[in-house]
Structure 1
Amino acid sequence: MKKIILIALMLIIGIVITLFFIMGGMEMKEPKIVEINKNLEAVGLMTRTTAKTVYKDLPKLYAEYMAIKDSKGIKNLKNPWEYISLSNNFEGSSSWNYYTGYVVTSYEGSSEKLVKFSMPAGRYAVFPLRCKHKLFFGYKMGRMKQYIYKKWLPTSEYEFAGYEYEYNNEAMHKISPYIIDLYVGIKKKE
């Protein structure tokens, strides 16, 4: 009986260690602070989402956008491509607008179904999210946002400016589609 318990315990420890390495560890690092000098213009789709519905709303929105891209194309796509997903118009932590789409050089000729949106120029804290597998992406994003909003921002010299965006580009995507940078709009605390 002791031998079975020991084997089960070793198996559980092995699974935990494997999951830790698959997820890439959970160490949170200080962000890089950057100044973005011009707006990034994009076309895509938008939904209003909540903390309870975000995990089903976003995959549906993304699939709908990719279907439009595949059937009609995206006009004036920046080359090499850049992809952004903007969150703004937060009502506390209960709901917010979520936009997703490709960066474009011009809004001209965009499909009527697509909405125009832009990332404002300004100061950002950039947090890299590196995930090896889709299975852990949402979990790691949630943990990172908890760190940002509950630990890093309250102890930093900055406050949230009201918007954030996820950024991916062609070079990053070639390495893994689950590699993004999260840009959190910040301003000096008053």
Structure 2
Amino acid sequence: MSRYSPSRHWLIAGLVALASAAFSVWCGLAWAWAMIPALLLLASAGVLLFLGSRPPIQVHETHLVIGRRAIPWLDIRRLDHTGWISPLAVRITLFNDKRVWLVYAGDPDSAKGLLRQLRRMARQALIDGVPHRRFWGTPAASGDRKPLPSPKGRVLSPEDEAEVERLYQRLKAVGHLDPRNSPDEE
């Protein structure tokens, strides 16, 4: 089992944005144009607090748990990655055509690991529109593969092969290849 918890940086950033929005509202009481950044900071704080409060994600051998909801791997028919890594956003389509959004606000390395694990475990699903086996490059069936022919290139020229054979026969007869101790010269 793997557990992926959201990063606490999102909550801290959300609280900082909320405090900045409060300061902008206070400034906006004296100067009306300060309400524009207050609204933008308030919207940013809402998004950051939402991302920071996402439930942890657990990946088991048989199912995926998002918060309190358990989804069996066999129920997942499609995984569509939005392209975002931090935060990770994946649309999961279930067997009954219900869609579940998985949003993980962790560090990029954990998000990539979670995405890879989701793609590996959802064996019955289309991954970004591609069947699982083709996405991972595994063949459809073992009987469909044709064996590759063995390479039959020449390593040595015929003259070199004859020289190797001559040296081998000499080694077999004499026991060594050193010309100084050969019986031919004695």
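All of the numbers you see were taken from the coordinates with simple rules; none came from a lab. From a predicted model like this one, the values you see are computed outputs, not experimental measurements. Cβ atoms are built from the backbone, for glycine too; each structure is taken alone.
Points worth noting:
- Origin of the value 16, where relative contact order in percent (Cα under 8 Å, 6 or more apart) was derived from one of 1, 2: 2
- Highest-scoring entry among 1, 2, by Kirkwood radius over Cα pairs in Å, is 2.
- Computing distance in nm of label points 7 Å out along Cα→Cβ at positions 43 and 163 across structures 1, 2 gives 1.9 for structure 1.
- When helix-only ellipticity at 222 nm (-39500 (n - 2.57) for each DSSP H run of 4 or more, over all residues; to 500) is computed for each of 1, 2, the one that comes out at -10000 is 1.
- Which entry (1, 2) yields the derived value 3.5 for distance in nm of label points 7 Å out along Cα→Cβ at positions 3 and 83: 2
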